[in-house]
1. Ranked by Rg/Rh (Cα atoms, Kirkwood Rh), for residues 74-113 alone, which of 1, 2 sits at the highest value?
2. Given a value of 57, 26, 22 for Cα extents along the principal axes in Å, for residues 10-81 alone, point me to the structure among 1, 2 it was derived from.
3. Thinking only about relative contact order in percent (Cα under 8 Å, 6 or more apart), which of 1, 2 has the largest value?
4. Ranked by distance in nm of label points 7 Å out along Cα→Cβ at positions 58 and 90, which of 1, 2 sits at the highest value?
5. Name the one structure among 1, 2 that helix-only ellipticity at 222 nm (-39500 (n - 2.57) for each DSSP H run of 4 or more, over all residues; to 500) of -5000 was derived from.
6. Can you tell which of 1, 2 yields 3.8 when distance in nm of label points 7 Å out along Cα→Cβ at positions 98 and 122 is derived from it?
7. Distance in nm of label points 7 Å out along Cα→Cβ at positions 18 and 106 computed as 3.4: which structure among 1, 2?
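Any read-out appearing in this document is the output of simple, stated calculations on the displayed coordinates, not a laboratory observation. This is a predicted model, so every value here is computed, not measured. Cβ atoms are built from the backbone, for glycine too; each structure is taken alone.
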Structure 1
Amino acid sequence: MPDLAAFETTSVRMEAMLLLRFLAPSEDVERIMAAVCAVTPLAIGAKYDSNAYQTAGGVERYRPLEGAAAGPETAVRQRPGVVEINFQVPNDPALLERVVETIFQVHSYQEPTISLEHVLASRSKGLDDSKNPHRWWNTTGDWKRGLGAEA
């Protein structure tokens, strides 16, 4: 793929963004994301905010060494229920500093695993696609039904 800063199609703009990822125990996610959303709305377009993705739980492996809060150990620990969260943020150094610092301050780990990646992220041009038969609101498979959301 060529080194692109941005490009457009008829329906979509692809914009340069940063993809921030971090690992956390699943029970910490709501607290961390509430703190992040207090710093930045995590908006995608003008009609959605609080946008992030959370993976299913996995097993994190690590071994505390000398100086670790838990003290040094000889065995590798295996912690189940650790998820990855990712979301997009603008390439704004001041905002990025606040977001990373916020994650660090509210995370339960001594060394939170946070990474950044330059990406091109899609943004709809807001064209009228209200009659598009593939959109969730035009199908019988509305994923919100049955999950406690109002139909």
Structure 2
Amino acid sequence: MTAKSVPPVQLAVQLRDAITRLNRRVRQARPVGDLTVTQLSALTSLRLAGALTPRELADVERVQPPTMTKIVAKLEERGLVQRTPHPTDGRQVILAATEGGGAVLDQFERVRDQWLAHRLAELSAEERETLRQAAEILQQLTRT
């Protein structure tokens, strides 16, 4: 079966499966440390958002607020997250990644990029070009 004759539904399943497996494998490439996947995810969300209330962070991470409270406590204990008073609501706090939190995320990204670069180096130049083109197409899909 050629690429042109693959039904979109079948291609969707193959693509989703491949992306899921690759994502899982890239996430497994991590520096030595004791941060959990959920702690890393919360820290990443704070870095991307700049700052969030604990409730907003729980919503973004799709966990219950008590669960997020535990995650934030561990991150704060390690100096990776800081709390500041909410500018308009005295009952709230704002969470943000610290400089140290950003450095930890940078280290994780470097290890993951190195793993993926090593695997890509094992491919032929033609295969890498195909993946470069596929990456562009995947980015187009996310813009809609």
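1. Going through 1, 2 one by one, Rg/Rh (Cα atoms, Kirkwood Rh), for residues 74-113 alone is largest in 2.
2. Traced to structure 1.
3. When relative contact order in percent (Cα under 8 Å, 6 or more apart) is calculated for 1, 2, structure 1 comes out on top.
4. Evaluating distance in nm of label points 7 Å out along Cα→Cβ at positions 58 and 90 on every structure, the highest lands on 1.
5. 1
6. Among 1, 2, the structure yielding 3.8 for distance in nm of label points 7 Å out along Cα→Cβ at positions 98 and 122 is 2.
7. Source structure for this number: 2.
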